[in-house]
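Asker: Below, each structure is written out as structure tokens.
What follows draws every value from the coordinates through simple rules; no lab data is involved. This structure is a prediction, so every number in the text was calculated from the model and none was measured. Cβ atoms are built from the backbone, for glycine too; each structure is taken alone.
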Structure 1
Amino acid sequence: MARYIMEEMPDIHKTGKKVTYPKFARIENMSTKELAKRIEDVSGFSAGDIEGIFLQASIEMAYLMANGYSVKIDGIGTFTPSLALCEGKEREDAEEGGKHRNAQSIVVGKVNFRVDRTMIRNINSRCHLERAPWKRQGSSQKYTTEQRLALALKYLDNHPFLTVREYRRITGLLQTAATNELRQWAHQPESGIGIDGIGSHRVYIKRNQQDSGDR
């Protein structure tokens, strides 16, 4: 049986209201070998054959997405590739005579996944939750929201970008709270903080350092 906790969102707008949302208390990772063994136990296929199918499927999916296809697996979901500029490359200038990016400057930055509704229904039909008996570890309350924003801006005065990890270090917030707070600020022009990069390379910068075309 899975356990959940109630996570508290940072009150960035200073409404005085506490907003919480449910979150799995712990997410364990199941390896390909373990999944293949579970399938072997309820089917006529060997674990080795199943692992081989997984491997070949990943190779074929990579080939298809490299050629501009999205891949739908019924009952699981749809995988769609997304392009991005190579790290360190500047954006293309849309103005006439401006700098243009060639194919060598563009890569697949990430693959988006949209889950099949059948999968959601199957999960919910098998999901039996109970509240975790422990309380979540709280983020540090050493600084107010305004003080944390000031710390972030001060850090960016002396550094080209700010990572979630570094923001956690200077504020004492936990991973989720730090990530959510930075994301919210990045979508508020008045905060002075912007966002740059994608995926694991996403960082936060001074908004006036961004191109006119905000992400």
Structure 2
Amino acid sequence: MKFLNVVAMVGLASALPAKVVQVEETVALEARQSATTRNELTNGSSSGCPRVIFIYARGTTESGNMGDGEGPAIADALEAQYGASQVWVQGIGSPYNADLLSNLLPSGTSSAAISEAVRLYNLANTKCPNAAIVTGGYSQGAAVLSGSLGGLSATVKEQVKGAVLFGNTRNQQNSGRIPNYPTERTQIYCEEGDLVCEGTLVILPPHFEYLDEAQNEAPRFLITRIG
């Protein structure tokens, strides 16, 4: 991240509109998409493991532990594919606070946030070693994944079948990949004109244009990886 661009990001933060998920199907779908907090992994029992566990890191200042757009959209698509009872959805929450200033840290987020992500991946393995783990992150959340996935044990890393990143704030710094995580399991979405993908903290409108990928391309990729 370039420190000189922080002023631009801070100035924009208070003016940025909340992203709205367009819901046009059923009341049940509307209820799921409004769930900005999901904790099925932490609350679930190992006696009732699902086929899929989806772990997601929201972007800076987004609400709950899932955020308002990309995370819930992917969760909906996975539940539609496998059935809600066969998908646990888990947002990465405190001590990942998705605060603005953590973007300035060397990893693009806090070490505590990265440690919490690692804890959740390990918890998924401990509770449900036969479930397919898939994961995603938006903006600072992409930095959380970039800092955590490569440090997992070989066993847990093998269980994480796929990762999707949107508006990745570590894209340029990590040469368009997640360090020490297989590229064939990774899909990174960077809209043309989204300057955070180019190593800056300049926030422009393209940074808020990933919902279509989250509703379509990204879940299709994860479903392919799950099999």
Structure 3
Amino acid sequence: MINNLKVDFKNRSEQKELMDDMDCDGPLVDRSLAELDFINHWLGGNWVSLEGLKKLIDKNKNPFSIIDLGCGSGSLLAKMARKYPNQMNVGIGIDANSYIVKYARSTQSGFKQLSFKSVNVLVAPEKDFSCDILHASLFLHHFSHDELVMLFEKFKRQDIRGMVINDLHRHWLAYYSIKYLTQYFSKSTMVQNDGPLSVMRGFRRNEWIQIFKDAGIENYQIYWRWAFRWEIIIKF
């Protein structure tokens, strides 16, 4: 847990979240994934990803493939499949945790165009990211500056149309809001711990700009969205 007397909003936290344990499993993970889906739905977080995707898909309604990095339950990938049933012909969700991948396969089994596999993005071969569009929601804050630069350099070498990023703005109001919301309404100790911590691992605008500069990414747009989200569109 974060020491409330030493909350530093100036710098990104390097503390690992409970969800960063690639071997975590069982009822606690099940409940946490369900609660995260509820939170992202009602706080509008999913809308940020859907708006970003709309900016990248072909207006002529040509089909596209998408890879969802850190897919979790797969619910957001399923929302995309429902929104674009005739365009999104391939959707692949990847997550480093094999238990979470099994959970996603089970809960999203009704979507024939979706598949899920266990992949550690830091060590995965570049071919594992071959698609039209990459998507990352609440995923990239799990990595350090140097790891993010390496990942973007890896993505850049692929024939990818673009990428949608949906992640957290590190801000005191976001931190205390999610801290007290989860404290009183969440029944998951993982969500209670990781919710506020994820905000502390989030980004300021200048940090994104520096990451892209170091990775040689030039064609991007950064938008601030409620509630304390960054919507970022990259064209490779």
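Asker: log10 I(q)/I(0) by the Debye sum over Cα atoms at q = 0.12 Å⁻¹, for residues 73-184 alone was computed and gave -0.52; which structure, 1, 2, 3, did it come from?
Answerer: Corresponding structure: 3.
Asker: Figure out for me which of the structures 1, 2, 3 the number 23.5 belongs to, where mean count of other Cβ atoms within 10 Å over residues 49-56 was derived from the coordinates.
Answerer: Going through each structure in turn, the value belongs to 2.
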